[in-house]
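In structure tokens below, several structures.
Read-outs throughout are calculated quantities, based only on the coordinates presented, and are distinct from any laboratory measurement. What you see is a predicted model; the values in this text were computed from it and never measured. Cβ atoms are built from the backbone, for glycine too; each structure is taken alone.
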Structure P
Amino acid sequence: MKIRFKFSKHGPVKFIGHLDIMRYFQKAMRRAEVDIKYSEGFSPHQIMSFAAPLGVGLTSNGEYMDIEVNSMSDTKTMLEQLNAVMVEGIKVTECHILSDQAKNAMSLVAAADYTLAFREGKEPDNLAEFFNGLKTFLDQPQILITKKTKKGEKEVDIKPWIYDLSVEDETIFIKVSAGSSDNLKPELLMEAYYNWLGKIMPEFAFEIQREEVYGDVGDEEKRVLLPLGLIGEACE
């Protein structure tokens, strides 16, 4: 049986990298006595995958992890068992049963929501002017940046990767592409805006939080983004 969990990540654990989070959950499964399935062969490992690595220093309300289990009791009990062994800052919030044919979360990732707020002392002198300028910045026919790749650097247009951007109560909300190829980090978007303003973005200027991760259930003609937690049958 395939299971998809949604979890949040806050507090000091935001400084724990992706690989260590994976190792942590492997140990948590054993402590919670989850009947997780193991791969076959000389070096069996838990069948577990994560939707999209979260950058170090970012918090999140929308992380996803897929596992396979041999058996399970009711979902409420499983969530209670897992949360009983979670460290402070990590909480499992949802559980969904997937069909046997379901793709893993990592292969489905198409977009993500983020909120950004200025760290104290990092704000521009004129906040209203800064936020108002974002609309003009987005109205450009192209937003070209130099992006580093494994083969070097190349110029890319990131405008098609920006699906939404708004400001409310001095917090910036963005929905951006998060696929394996067209992946736009929020820091890169804001750095492009600062460059457009003719300024240098202060180091660690923003507190960044991922709010949701989406899969694309549409077709070649129309994008239909759905939270990964809704691609499956919710357990009660």
Structure Q
Amino acid sequence: MEIEGVKLDFLGHSGFLISVPNGVVGREKRIAIDPYNLSENIGKVDYILITHSHYDHCSIKDIEKISQKGTGIVVPADAQSKITRVEGIEMQVIEVGDEIEFTKNIKVQSVPAYNLNKNFHQKSEGWFGFLLKIGNVVIYHSGDSDKIPEMQKLTGYGKHGNKFIVLLPVSGTYVMTSEEAAEVAIMLKPDVAIPMHYGSGVVGTMEDALRFVELCKKENIDARILERI
């Protein structure tokens, strides 16, 4: 999918690849989020964003597959010891609420992600999702989260000429269900809503993604299932 020149590809599970063209940042930049069980043809990236330390989000073999000397990796504190095994990368350990400027036109902010009524992702862990601001394109990757109160603060990003894309987990069990994710999408009113956290064999099915899309479209939210690359 491409929006305002920014290309978004689905890597499977909760993984995405964002390609930012020359015209936006000077030279092309490639950003991967939570790479897991990657295909062989992804290529190298400039930055990797890790939401938390669970194996299906912080996969060393997949990070090694797409990183190169100088690749920047952004992680929460508890993932630091795993990432130090990867040679040549430049690691930044951040906390919820921190903002990093990759280039003049690419900013990344960490936002809260946690469970409300289950113990897989506790708020005390300090894990997060990401808000990427690329020119006038804003991409929200919720990380592994339930529908939490802090999401309400993101409702303004679809205004003021921005193109707002939200990436939401739909599998249930460890994260939101399709129904809960649709509630978030309806609240945020993005230009496009995309389901994730399904179809990898960990948890979640294509039926969960289809249910999410169906519920969103009933409320006139443009929801799309991206084909995995």
Query raised in the report: mean count of other Cβ atoms within 10 Å over residues 125-132 computed as 11.8: which structure among P, Q?
Result: P
Query raised in the report: For FRET efficiency 1/(1 + (r/R0)^6) of positions 13 and 221 (r between Cβ atoms, R0 = 25 Å, to 0.05), which of P, Q scores largest?
Result: Q
Report task. Rank structures P, Q by FRET efficiency 1/(1 + (r/R0)^6) of positions 29 and 205 (r between Cβ atoms, R0 = 35 Å, to 0.05) and report only the one at the top, that is, the highest. Result -> Q
Requested in this report: Compute FRET efficiency 1/(1 + (r/R0)^6) of positions 69 and 157 (r between Cβ atoms, R0 = 41 Å, to 0.05) for each of P, Q and report the one that scores greatest.
Outcome: Q
Requested in this report: For Kirkwood radius over Cα pairs in Å, for residues 53-108 alone, find whichever of P, Q sits highest and give me its label.
Outcome: P
Report task. Kindly point out which one of P, Q the value 1.01 was derived from, the read-out being Rg/Rh (Cα atoms, Kirkwood Rh). Result -> P
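Determine which structure produced the value 26 for relative contact order in percent (Cα under 8 Å, 6 or more apart), calculated from the coordinates; the candidates are P, Q.
Answer by label: P.
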Query - Given -4500 for helix-only ellipticity at 222 nm (-39500 (n - 2.57) for each DSSP H run of 4 or more, over all residues; to 500), calculated: source structure among P, Q - result: Q
Report summary line: Computing mean count of other Cβ atoms within 10 Å over residues 37-44 for each of P, Q, the value 12.8 comes from structure Q
